[in-house]
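Next up: the structures, one after another.
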Structure 1
């Protein structure tokens with residue numbers, strides 16, 4: 001296989017990766033709190049000293065560098081449940097996973113477990129100030145409200161506060177499925193810098209029309225790459241036939 005085939009192969013692999021990401025975005029267009037991903041590539045240039053022309057000495061390959069999150073905020077979806085919240089701004093709610101580790105989410109469907117602990121819709125406990133679960137006493141269950149700064153108020157006063165963790169580098173945040181992400185070196189926002197909207201959740205920021213357009217562009221680029229590969233194969237075949245006749 002010559003250099004041109006390797007270059008085309010690197011492009012097709014990059015397109016495959018991009019298609020996978022776009023398809024995942026489309027699949028999560030209705031997932032609460034989902035942040036669309038964008039493929040990130042970079043160029044790798046290989047020096048070929050034996051090339052006959054100066055212009056041919058640099059060979060450019062496409063390498064998959066990873067994916068980054070689009071952190072733009074989704075729209076507010078009213079649910080009518082006073083415990084459902086949307087983070088108004090950057091950051092994530094802290095969640096205790098079954099193995100004891102901490103994960104993060106922007107999916108604000110909240111409920112109270114039989115133990116009294118505030119949890120996600122999947123039953124993972126929400127961690128509040130000090131990294132501790134937020135417990136609602138049985139006599140405080142009625143009339144719960146969530147203030148703008150995340151303070152949970154019962155009939156007799158505050159019961160705890162939802163906290164928001166932000167990450168300086170969103171590229172370091174890794175999706176784990178079911179709306180959860182993991183990350184390191186997060187920063188806990190102060191109450192004065194925290195803002196919530198209660199009574200609803202954040203919709204996905206995926207725009208299906210944009211993703212569909214990207215999918216069409218990817219397919220066209222792939223078709224062009226395949227046509228170029230076919231043309232190169234035909235050119236090699238003709239060259240071999242001519243060499244055979246000349247000998």
Structure 2
């Protein structure tokens with residue numbers, strides 16, 4: 001087991017990446033160092049549509065990532081397991097036997113040429129009723145069977161990984177889908193004008209500044225603001241900003 005100082009340092013790097021203060025390669029590389037993994041990955045999938053949304057990798061051949069996204073992500077049995085399971089920890093033997101791995105195209109045609117076979121991942125909670133993320137460590141197949149030390153390590157930090165995955169998704173969902181907040185606000189029956197003002201409030205813009213920028217009167221801006229608070233059941237600006245961030 002790693003020294004407690006190493007674990008604390010990893011958690012710090014994890015949240016640093018989740019908040020966009022450093023690259024994901026930083027905690028992923030450190031995760032490899034602490035577990036002896038050959039590679040580590042971060043992924044998000046729309047489990048309802050079966051679509052790959054986002055990924056980061058370290059210590060893998062980056063030229064193979066387009067091949068993975070285009071040809072293997074939809075055939076990856078690990079992604080299928082991500083869609084159906086509610087368990088936090090996943091590894092190959094949760095859903096496949098050794099013989100099935102030998103015959104599976106993802107294992108045989110994508111992983112094997114890279115000297116990889118097994119994984120252990122922390123699978124996130126469900127975001128936006130459709131998105132799940134995972135942080136995984138990847139191992140070779142020199143010794144066949146589950147990597148029990150890797151499972152123990154990932155289990156120990158599962159709650160931290162899950163929270164970091166949630167923070168990163170909330171902070172970056174707007175970048176991955178620019179219309180995300182607008183779509184969510186529409187479900188609360190906000191008009192287009194009210195949604196535009198709500199997005200400005202979420203970004204920290206003050207109402208007089210917003211009114212000047214958009215060419216509307218301050219009174220109109222405050223009218224839209226009052227309607228937004230009412231529809232989102234918020235009594236003041238702090239409540240509204242917190243609600244918008246959660247959305």
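Rule-based calculations on the coordinates, nothing more; no lab input. No experiment lies behind these values; they were computed from the predicted model shown. Cβ atoms are built from the backbone, for glycine too; each structure is taken alone.
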Compute relative contact order in percent (Cα under 8 Å, 6 or more apart) for each of 1, 2 and report the one that scores greatest.
1
Which structure, out of 1, 2, was volume of the Cα convex hull per residue in Å³, for residues 22-149 alone calculated from, if the result is 180?
1
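Using FRET efficiency 1/(1 + (r/R0)^6) of positions 14 and 126 (r between Cβ atoms, R0 = 35 Å, to 0.05) for the comparison, can you identify which of 1, 2 gives the largest number?
Values: 1: 0.35; 2: 0.95.
Across 1, 2, FRET efficiency 1/(1 + (r/R0)^6) of positions 14 and 126 (r between Cβ atoms, R0 = 35 Å, to 0.05) peaks for 2.
Given structures 1, 2, which gives the highest value for mean count of other Cβ atoms within 10 Å over residues 142-149? Each step should come with its number before you reach the end.
Numbers: 1: 14.4; 2: 11.8.
Across 1, 2, mean count of other Cβ atoms within 10 Å over residues 142-149 peaks for 1.
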Output -14500 (helix-only ellipticity at 222 nm (-39500 (n - 2.57) for each DSSP H run of 4 or more, over all residues; to 500), calculated) maps, among 1, 2, to structure 2
1, 2: which one has Rg/Rh (Cα atoms, Kirkwood Rh), as calculated, at 1.21?
1
Value 1.6, calculated as distance in nm of label points 7 Å out along Cα→Cβ at positions 86 and 110, assigned to which of 1, 2
1
